[in-house]
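Peer 1: For reference, the structures are reproduced in the following blocks.
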Structure P
Amino acid sequence: MRLWISSLKAKIILQFALGPIGGALLGFITLPFVAWFFMVEDVGRLTMLQVVLGLAVSLFSLSMHQAYVREYHEKTDKEALLKLSILPGLALITIVALIALLQPYSISKLLFGINSNSLTVLLFVGLLASFFINFLAHVIRMQERGLAFSITQIAPKLFLLILISLIMLFGLKAEFYTLMLMNTLAISFSLIIFAWLTRKSWIAAFTKRIDTVLLKGMLTFSLPLVAGGIAYWGVSTMDRFFLRSLSGFEELGIYSLAAALAGVISVVTSIFSSIWHPLLYRWVKEGSEKSKIECVIENMVLFVVLIWSLFGLLSFIIPIFLPQEYSAIEYLIVACVAMPLFYLLSEVTGVGIGITRRTNFSMLASFIAFAVNAILNYLLIPYYGASGAALASIFAFFVFFTVKTESSAHIWKAIPRVKIYVLMIGYVAATCIMVITKANEPALMWIWVFLLILSCVLFSKRLAETYFYLKNYLMERV
C-alpha cells in the first residue's frame, strides 16, 4: 500500500475522484426522478439506448483508445498518436451510419419498439458524439489533468438532469422521444466541453502526418481487444436483450434500474482505471516490481469484499425511495453490484495481459464469459425473469475474472490466488441465495457478516499493514 500511495500525489487522486463521485450523485438523483415520472417501459427503452451506445463505442473505436494509452509513454508526438487513434474508427462509423440511414427498415423499431425516423437520427447523433468523447476523455486522462477529467465526468449527468427537469417545468409530454432527445442533447453539450478542454491536442493533430508503421502496430494491439470488447459488452448487457425478448419492457425496466443503481461501483472503477493503467505502464517502463502489484491486488480484494458485504446487508433500504413496482431491487442489486466488482478485481489480477501485450487472452476471457452468459440467460430468464438474468450475469463475470486471472499467471507472473478464489466463491454463493430466496432467508445477514470476518482473517497481515500505514500517513499531515 505504501508503494501505491507514495507513487501518486493525494491531490491528483482527489481531483480524478471528484468527477466520478459527482457523476454518481447526480445519477442517484436522476434515476429515481425518471422512475417516478416515466413509464417502466420507457426506463427499459432508455436502458436499451445506453446499451447500444456502449456497444457502438466499443465497436467503432476499434479499441484504439487503449492502444493510445499503451503507447502514450513510449511516443513523443502525442498529437500524431491521437490522430492515428481516431481516424480508423471515424471512417468506419461514417460508412456504417450512411448505410444504416439509407435502409428501408426502422432501426428504432428494432431497438425500442417504436417506428420513428427521428429516433434513428437522434441515435446516430448521440453515437457520433459518444465516439469523440471516448477519445478526448483519454487525452485528458493521460495528461493527468484531474480537474478537467472530473468536469468531463460530471457534465453529461448534470446536463441530463437539467434537461429532464425542463420536461416537468414546461409541462412537456413524458414520453420516450422526449427522454431520448434530452439524452442526445446532454451528450452533445458534453462533447462541446470535451472539445474545448482538449482543443490544443486535436487542433494540432490535424496537421500531423500518418505513420503507417505505427498505425499497423496500434491496430495489431487493439483489434483483438475489439472482439474481446464486444464480447465483454455482451457479457455485461446481453441480459437486457434477453429480458426484452423473453420477458418484456416491464421486467427490463426493473432490472435496468437495479443495474443502474449498482453502477455506483463504476465510480470506483472509473477512478481506479484512470490512475491504475498509466501508473502500471509507467512501472513497466521503469522496471515493474511484483511486490507492488501484489500489494494492490490484496488491498483491492479487501475493498471488493467490504463493498459486497455492505450491499448485502443494507440493500433493503433502497426500495424505500422507489415506487412499489421496483421492490425486487432489494435482492437484484446485490447481484448487479457483483458484476463491476468482478471487473474491478480483474483489472489488477489480470495485469499480465496488458504488460505482455497478449491481448488475445483478454479476448478469450470475454468470449468464454459471453458464451456462459448467453446459455444461462436463455435457460433461466423464461422461468425466473429478472432474477434469472442476475444469476446468469454473476456466473459469467466470475468466469471472466477467473480466466483473466489465470491467463495473467500463465503468461506473466503467478500471484497467490487460492484465498481470493475461496472468498469469491463464497460471495457468489451468498448472492445466489439472496436472489433465489428473494432476500427472505433469515440467515443471510449472518452469512454476509461471516464472509466479511473470514476475509479479514485471510488477509489480516495486509489489513494490518494498510491500517498502520494510513494511520501514520494521516498523522503526519495533521
Structure Q
Amino acid sequence: MTSTTSAPNSTADRLRAEHGPALTLGDDCDLPDDLKVEIDQGAHLTIGDRVSILRGSTIQVHRGATVAIGADVAIGEHTFISAMAGIRIGDGAALSNMCDLHDHNHRPRTAANVPTGQLVPWASGFEAAPIVIEPGATLSNKVTVTAGVRIGANTLVGANAVVSHSIAPDTVAAGVPATPRRTFDGAPAPREDRRTLTVGFFGTSIMEHLEAVNAQMTDQANLPEVGSKVTVEAWHQRGWVHRLALSLRAARPHLGFDVRNLGEGGATSRDIAAIVEADRATTGTDYDLAFLGCGINDVWRHFQGRLSEAVDLDEYTRHLNTMLEQLGGYTRTIVVVSETPFGPVEDPGTVVAMNTELARYNDAARAAAAAHGALFLDVWTPFTAAARHLTPADGDDRSGLWSDGVHLTELGDTVLLQQAERLLAEHRIVDKLLDYPLMERDAALAAYGPLLSRYRPAATGS
C-alpha cells in the first residue's frame, strides 16, 4: 500500500503525473501499486480524502463521464468501476472484494443500431445511466451494480447480489436480483441529491375532488364550536388523489413527490386533451408517473341532452390516443384509469343505459392503453362489486359509494385509492421509477451531467 502524502514516487504521484487535471486526488489515501486508472478525454475522476483501495482494482472513466469517490471510502480487492455517464460513491461507503459497477450496457444488435451489420462488440453502441451509492452504504463481496441504480444511505447489500433496481436507505438487501429483506433504524448520514418523482393526474372531478376549506376547520387545537358558522375561505383538492399522495410520502419519506392534480370538474375527453396539450406547452413538465381518466362526462352530457358538449365514442378514442401519444413522449409510466359507473343519478332504466354506454368507453380506454404500452387500472369491477353490497334498503345512497350518483363519497374514494395502491405495488411502479432511465450514451452525458457536475473542477466543466 502507498500513502498519497508520505511515500515518494507513490501511486498517487504516478496517477497525478499520468492524468493531470483530469484527476482530483485527496490526502492520506492508501492506494495499491497495481491500481489501474483510465481517464478518457473530457472525463474526470475525483477521489476524496482517506480513501483506501486494495490491490487488483480498476477504475475506468470513459469520454466525458465522471466518477466521484467520497471521503473515507473503502474499496476491496479486484473491484471494477467503469463509467460512461457517472458513478458517485458517497462518504464512508464500503465496497468489498470483487465488486463490479458498470453504469452502461451494450445496446441490442438491432438493424437500426447496426445498419451495416458490422461484427465488432461495440458496433451497436452503448446506453448509460448513473450509479449513485449514498453515504455509509456497504456492498459485500462480489456484488454487481447495474446502470441506473441508486443505493440508499446505510444500506447493506449481501454477498453475490446483483443490484438491478434502486434500494431505499437503511435497508438490508440480498439476492439476484437484490431485493429488500428488512429495514432498520439507520445511523445519521447525509442524503445526497434527494430524489423527487413528478406525478400528474389528468381527469374529471373524480380526480379533482374539491372540498370547501376554512383553516379553523382543520386546526385541531382551535376547532369552531358546534353550531357556530365559519366562512368558506378556499377550495382544496382532496379525494383519492390527495390520499394516494399522502400514502406515497408516508411510505417513502426519503423521497420527494411533486404531485400535480390537473383534474377538472365537468371535463370531457375533449377538454382534458386540451389540458394535456396546454400543460406541456406552458410548463414543459416531464412526468415520472401520470394517471389519465376520462369518459364519464362524454356519456353523461348525451343523456343530459347537452349534445354540443357530448363526445361520441369515435371522438373519445381519438382524444385518448392523442393524449397517450403526447404523454408517452415525456412520461415514464402512464396509468389509464377506467371510469367509475353511474350510481342512482337518474331512474334505474336510464342508469342501466348510461352504464352500458360508459362500459364501451372503458373498453376503448383499455384497448388504447394496451396499444400505447400504458397500464390499465380497472376500477369498474371492484366498484360495482362494492356497490351491490352497500346500496341502502331505503334508497339513501349517502352511506354508499356516490354522493349524487356521479361524485364519490369518502367510501367511494377509498375503493379507488385501494385499487391504485394495489396496482402500484403489484407492478413495483414507484420502485422502478427510482432507477435513472437508460439513454444512449451521449444523451446520458447531457441529461445527467448536472447530477455530477459538483464533483468536477470548474475548469473541466460537466
Structure R
Amino acid sequence: MSERSSVAELAKSLKAELDRYSPGGKLPSSRALVERYRVSPVTVTRALAQLAAEGLVVTRPGAGAFRAAPRTPTPAVGDTSWQEVALSADSATELVPRAVDASGVLVTLTAPPPGVIEFNGGYLHPSLQPERALAAALARAGRRPGAWSRPPMDGLPELREWFAREIGGRVTAADVLITAGGQSAITTALHALAPPGTPVLVESPTYPGMLAVARASGLRPVPVPADADGVRPDLLEAAFRATGARVLVCQPLFQNPTGAVLTVERRRAVVAIARAAGAFVVEDDFARRLVHEDAPPPPPPLAAEDPDGVVVHVCSLTKATSPSLRVGALAARGPVLERLRAIQVVDTFFVPRPLQEAALELVGSPAWSRHLRAVAQELRSRRDGMTGALALHLPELTLSPVPSGGYHLWLRLPDGVPESALHATALRTGVAIAPGRPYFCAEPPAGHVRLSFAGVAGPVEIAEGVRRLRTALDELGG
C-alpha cells in the first residue's frame, strides 16, 4: 500500500472517531495510534496534519492533538456568473490568450486516486529522492550567515559557478542566471526571444509543458519532425525558411518523450542552421543527471560548444532530486543575457535564498555523487524491468529505441486503438498513463502513450502496472 493511501485511510478512521471526544478533548498519542493501526509514525503525523488542515483537530507541539471547536456555518456561496463575461470579453483579438490550456501538463502532475499505479509521473518516486541528504542540506543552509537575507538578483555566485562548470566549455558564472526550476527558465527564455504572434519551432513530439508556455505567451508552435537520432536537420532548415522563425526549442539529450539523443553530426548541423537563420536555440537539458548506469558518457551540452551565443541553455536540479527543489539555471552569452535578466527580475524578483543555499549544500556534499550513482543504477534496472514486462504482456505496442537516460518509455499504439479511451480504461483498471496527444502541437501520426518507470515504488509495481495495462487493452478489443 502506498504512503498516500495509508494516510488517507488513517485520516478517514480518525475522522469517524472524532465524535467520541468533546471539543478540546485530547486524541490518543501518536505512539498509541502507531500501535493501534500498525502504521508508521510518518503516516500518523501526515494524517493528523490532514485533519488539522480540515479544521477538525488542533495539534500542539509537545502536548498532542485535540478535537477542534465546532466550525461556524459555511457562508452562503456568492454568484460568480458575471466573471464569464469579464473573462471572455475581446478574446478574439488577444495576441496573448488569457485562457491557458494546462491539460497536457496536468496529466503528469495530478496524482491519481489511491491504489492506482503511477505510470504518468514526471518525477522520481520518494524512495529514489535524496530526502535525507536534502534535509541535511536544508538544515545546514539555514545556519549559513545571511541565509534569510535577500540574495543577489542573478543568484548566489557559488551556485552560478557550479552550474557553469556543469555546462562546461566557455560558459562562465557571468553567463548564468539562477531560476526557479526548468519550467520557469523556459518561460523566461520564450518571453525574451519571441514576441506574441510569431512562430517558434519545436520538436515533434515534444514536452507539453513547453507547448503550454508557448501558447500562453501568444506564440505559434511549429512542429519539426524528429526520429531516433533527434530533430531532422533537413526539415529544420526548411521550417526556418518557410516560417521566418527566430527560435527553436529542443531537448538534445534523452528527449521527452522519445528518449532520443541528438547525434554528433546533427548537433553541429542544428546550431549551424539556426545561426544561418539568425535564430536562437533554446536547449532544454532537463535529463543530464538521469543517465542510466550502463550508458556511455553523454555528449556535452550544445551551449558548451557554441562560441557565438546561439544557444540559450536551460537546466535544473529538480528532475534528479525532488519536485520541490525548484532550482535551475539559464545560461546565455551576448546582449540576450541582459534581456533574460530583466524579464526574470520582473517576473520573479529572485529565487528564495534558503533554497539556493540548500542546493549549494547538496551538490557540494559527498551525498550528491552517491545519490546520482544510486539513481543511475535504479533507473537502468527499472527501465529493463518495464521493457521486459512490455515484451511479455504487450508485444503489440511498438517501443521507440530503448533510452539510455531519462525516466520513461514512448510507445506507439496499434492502429485502431484510441489513446483517449485507453487512458480512461487504464485508469479504471488501476494504472495511470500519459496519452500521447498532448506531446504533438499538430495532428499526431498515430496514437502513443508515455510510461514512466521512475514514479513507482519498484519492480513489483512496474510488473503489476503492465499487467493492468494489458487488461485495459483487452477491454478495448486491442
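Peer 1: Can you tell which of P, Q, R yields -13000 when helix-only ellipticity at 222 nm (-39500 (n - 2.57) for each DSSP H run of 4 or more, over all residues; to 500) is derived from it? Mind dumping the intermediate values first?
Peer 2: Values: P: -28000; Q: -9000; R: -13000.
Structure R accounts for this read-out.
Peer 1: Could I ask something else about it? Looking at distance in nm of label points 7 Å out along Cα→Cβ at positions 120 and 144, point out which structure of P, Q, R has the largest value.
Peer 2: Of structures P, Q, R, the maximum of distance in nm of label points 7 Å out along Cα→Cβ at positions 120 and 144 occurs in P.
Peer 1: Compute distance in nm of label points 7 Å out along Cα→Cβ at positions 88 and 312 for each of P, Q, R and report the one that scores greatest.
Peer 2: Structure Q gives the largest value of distance in nm of label points 7 Å out along Cα→Cβ at positions 88 and 312 among P, Q, R.
Bear in mind these aren't lab numbers, they're just calculated from the coordinates by the rules spelled out. These numbers come from a predicted model, not from an experiment. Cβ atoms are built from the backbone, for glycine too; each structure is taken alone.
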